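Q: In structure tokens below, several structures.
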Structure I
Amino acid sequence: MTTVRTLPKAKVRPADRIFAGSTKTAGIIILVALAAVAVFLVAESIPALVADPEDLKGDYPNFWSYVGPLVFGTLWAAFLALLIAFPISIGIALFISHYAPRPIAQVLGYIIDLLAAVPSVVFGLWGIKVLAPLVTPLYVWLTENLGWMPFFTPPASGTGRTVLTVAIVLAVMIIPIITALSREIFLQTPVLHEEAALALGATRFEMIQMAVLPFARPGIISAAMLGLGRALGETMVVAMVLSPAILITFVLTGSINSATIPGNIALNFPEASGIAVNTLIATGLVLFVITLIINSIARYIVNRRKAFSGAN
């Protein structure tokens, strides 16, 4: 007769119970908070979604014709910011992790981390007082020489407060986020992978192409999505720098620009009342859904790429 030996169970210590309980509680709190926000947004948005078009602000046939240009402006400004910030961030992160001497890399790392802590209102003031006057001559030159392109249709803004200026300021704001995360991911590349590439005769740049970037691709996507999320939800910079309007335009240097959802809420909420408040909350619900969709797509891409990154 064969006897089955059962392994003794490990003794669960009180510290393990406390740690497991605290982590589970933290996870539940996050889910409850997210659900509470979603319920609040949906409940407060229903009056605006079913309201008579005559009650809505401005001459709009329905709520969706009002929020459509705002969605475009939000995505357009965030896309431009990410387009500017992403290559710069990856370049800085690679320089810190694989090119710069250790003392310089440490100083640059501290500067990047410090830049991420600067309040957005400071960036907004810098955009108005420094950047906008500085780029105004450039906008004039672009409209005079490249005015045949739809992005630089004349006339140029005389104040420099355009969507391109906002995109530059947003890019400066999200560069520290993408750079800091990418730097840490690049530093986690297995040394054996790098040494193998160099041993096969690859240059440092080729080694980065063959070993570092494939390994770090999921992390790079995650860092880019975090930066994009910061740009999508940024309020103060857009409200302070941009001269907004409820319309759809691709012109980067003009004085009339598409408003964003956060900026529109910040500018109109203090004076709103009645159905106007519900309308602004409904636009916040749209932004909430857009952010969830973008993060879900990013998570799907990361999960697909993870098996090919060498991280496992």
Structure II
Amino acid sequence: MTQQKIGEYAKRVRESVQKVIVGKDEQINLALVAVLCEGHILMEDVPGIGKTTLAKALAASLGCGFRRIQFTPDLLPSDVTGINYFNQKQQEFEFRPGPIFSQLVLADEINRATPRTQSALLEAMQERQVTVDGDTKPLPRPFLVMATQNPIELEGTFPLPEAQIDRFLIKLPMGYPSEQEENDILLRFEHTDPLAVLTAASNAADLQALQKQVREIKVEASLRGYIVSIVRSTRNHDDVSLGVSPRGTMALYHTSQAWAAIQGRSFVLPDDVKTLAPYVLTHRILIHPQIRLRGRRSEDIITEVVNTIPVPVES
């Protein structure tokens, strides 16, 4: 059965990642949801929480190619996409691919790059291709961008444009570990780095097959209407200046399918939609500045919307 295969796959990858990451079960599951949907992840939290470590552990466990791009103000678009250079031996131009030509790309501190360099990711994230000097080149599949940013430090940073934020399937906060988890971290990393010896629990071919099977998870018509109602309510909310786009509607739909699959179900429940809405929709809305000054957050508005829309029930 489709959901059984996906559930077993998720279990293997989860157990592999947990050899490095202590706790963070929900974050690992959400990352798996993004992977199964071939969607991108924006991890926003303070430094030292484990954002980069999670990305590296996930890449190693998936058996996918991995490249890291350290975003800085002097990073150029060609440093990301690659360049055409003149090969003197061959007496012709050749393309040297940049680090974006990998299956899992870590865009570390993405908001430290200039808007011009950030925009180099737009085509890659949406269309899985890169255009250099008028020549379009496909990216390897599966293709996933995991970006990190620090929400506290604003000096020397450039806020991501809405068009780019909307291309991230999930926004994933990490949070501080509990006291016991922090103690376990010390023990796990006491003598060696478990990431250095982590082996793949899967491969790219298996992942691509399961990504297609996720779309077979059943979503009842009433649940489709529930998802649409939630998204449309964000566009009519008095505190919101920009609501969730249709891309967000599709994101909530497909992530609900993936969440149900990793739970071992062949159908989506309303609780799946409720669980994922804060992670899929929060970063896709803009609230009025005066509302933000009153302490209202995007998370509060999404929670309010989800609790307001009637949940479909079985007739």
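Q: Assuming 2.0 is distance in nm of label points 7 Å out along Cα→Cβ at positions 142 and 158 as calculated from a single structure, say which of I, II it is. Provide the component values of the computation, followed by the final result.
A: Details: I: 2.0; II: 3.0.
The read-out was computed on structure I.
Q: Where is mean projected area of the Cα convex hull in nm², for residues 86-229 alone largest, in which of I, II? Numbers along the way, then the final one.
A: Details: I: 10.9; II: 15.6.
Looking at the calculated values, the largest one is II.
Q: Sticking with this structure for a sec: One of I, II was used to compute helix-only ellipticity at 222 nm (-39500 (n - 2.57) for each DSSP H run of 4 or more, over all residues; to 500), and the answer was -13500. Which one was it?
A: Details: I: -22500; II: -13500.
Structure II accounts for this read-out.
Q: With relative contact order in percent (Cα under 8 Å, 6 or more apart) as the yardstick, tell me which of I, II scores highest. Display every interim value, and only then the final one.
A: Working: I: 28; II: 24.
Ranking I, II on relative contact order in percent (Cα under 8 Å, 6 or more apart), first place is I.
Q: Of the structures labelled I, II, which one yields 40, 16, 10 when semi-axes √(5λ) of the Cα gyration tensor in Å, for residues 150-253 alone is computed from its coordinates? Kindly include the intermediate steps, with their values, before the conclusion.
A: Values: I: 40, 16, 10; II: 35, 25, 15.
Structure of origin is I.
Q: Same structure again: State the single structure among I, II that was used to calculate FRET efficiency 1/(1 + (r/R0)^6) of positions 46 and 214 (r between Cβ atoms, R0 = 25 Å, to 0.05), giving 0.20. Intermediate results must be reported in sequence, preceding the final value.
A: On the way: I: 0.00; II: 0.20.
It traces back to II.
Q: Of the structures labelled I, II, one was used to calculate Rg/Rh (Cα atoms, Kirkwood Rh), for residues 14-173 alone, giving 1.11. Name it.
A: Working: I: 1.11; II: 0.99.
Computing Rg/Rh (Cα atoms, Kirkwood Rh), for residues 14-173 alone on every structure in I, II gives 1.11 only for I.
Q: With percent of Cα pairs over 34 Å apart as the yardstick, tell me which of I, II scores highest. Kindly include the intermediate steps, with their values, before the conclusion.
A: Details: I: 40; II: 25.
Looking at the calculated values, the largest one is I.
Q: Output the label of whichever structure in I, II has the greatest value of distance in nm of label points 7 Å out along Cα→Cβ at positions 70 and 118. All intermediate terms of the calculation are to be shown ahead of the outcome.
A: Numbers: I: 2.9; II: 2.1.
Checked I, II; max of distance in nm of label points 7 Å out along Cα→Cβ at positions 70 and 118 sits with I.
Coordinate-derived values only; no laboratory data. Predicted, not measured: the structure shown is a model, and the values here were computed from it. Cβ atoms are built from the backbone, for glycine too; each structure is taken alone.
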